[in-house]
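K.L.:
Each in structure tokens, the structures are laid out below.
Laboratory data are not the source of any read-out in this text; all were calculated from the coordinates shown. As the structure is a computational prediction, the values presented were derived from the model and not from experiment. Cβ atoms are built from the backbone, for glycine too; each structure is taken alone.
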Structure I
Amino acid sequence: GAVYRPGIYQLSGTLNTVRELVNEAQGLTGDAFLNRSVLYRQHDDLTTEVLPIDIKSIMEGTSPNLALQKNDILYIPSIHDLSDLGNITVHGEVAKPDSYPYADNMTLEDLIIQAGGLREAASTVRVDVTRRIKNPRSTADNDTIGQMFS
């Protein structure tokens, strides 16, 4: 997750708790979602339990540090893992037609550059853009699911 050195670490005399594990992984990255992390704990009968963790309070020392057990997996999500900005798909006469992640302030020119530029057969006079309309707060069906611009 959102630590500087994610990986597999061995329980030892100096690594037995969640705080020690995060410190061993060189600490939390700036985009770490601090309100909730998840510890996956495997029991002797090979069943898995999910333990919610407030990683911020553990790291600050305001809540008890949790002892680790064999085969525990600590997942600290990034704020980027929790947001779905969507993808933009480019078709047609570009060098690399594909889906690309959406970013704030992205322009059509930025997207074309990311797609490797225009091919020789591309029209520089007309480009069609289709946009899906999403309204997560809507409580009623909407007949319009997209818009098309030329």
Structure II
Amino acid sequence: MLRGLSQETLRGYKIDSCQFLKWLLPREVSIGEITGELIEEFMRYLIFERGCQPTTINRKLNTLDRLFYCLKRKGFIMKNPLEEVDRLKTIEKERNYLTRQELNSLLAAIDHEILYPFIFTMIHTGMRVSECRNLKLVDVYLNE
């Protein structure tokens, strides 16, 4: 795995990069000619034609930033065009959490011998589904 990234992260990088390259293709611009202005044009496309939210656009920009960082480091380009681009302002939504009673009701409603331990573990550790699914016994320190 590249830098220890999950398969989902790599899949997201691929989707975001391919979307940008597909958008870029008709413009007949070489990788070294990509500017901050062109990236901002891509952002406008995402907002007005694709209806993307600021958090989604910022995620895509972060993907492209990482791509251009690597291209610069390898000597394929002289400057990372994302250095000129500001991320969009996002509004932090207040998170909604289940109450202890709701969590207990959820656990009580699960009548599945395999699903119950997964849900129980995720509730008590904050793990994501993919993290819980990939959990191995060697990853667990029962004494700690």
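K.L.:
Out of I, II, which structure matches -17000 when helix-only ellipticity at 222 nm (-39500 (n - 2.57) for each DSSP H run of 4 or more, over all residues; to 500) is calculated? Write down the numbers at each step before the final one.
P.N.:
On the way: I: -3000; II: -17000.
Source structure: II.
K.L.:
Another question, then. The value 1.44 for Cα Rg over 2.2 N^0.38 Å was derived from one model only; which of I, II is it? Intermediate values should be presented prior to the final figure.
P.N.:
On the way: I: 1.55; II: 1.44.
Matching structure: II.
K.L.:
For FRET efficiency 1/(1 + (r/R0)^6) of positions 11 and 131 (r between Cβ atoms, R0 = 35 Å, to 0.05), find whichever of I, II sits highest and give me its label.
P.N.:
Numbers: I: 0.10; II: 1.00.
Largest calculated value belongs to II.
K.L.:
May I pose another question? Where does the value 13.4 come from, among I, II, when mean count of other Cβ atoms within 10 Å over residues 19-26 is the thing being computed?
P.N.:
Details: I: 16.6; II: 13.4.
Among I, II, the structure yielding 13.4 for mean count of other Cβ atoms within 10 Å over residues 19-26 is II.
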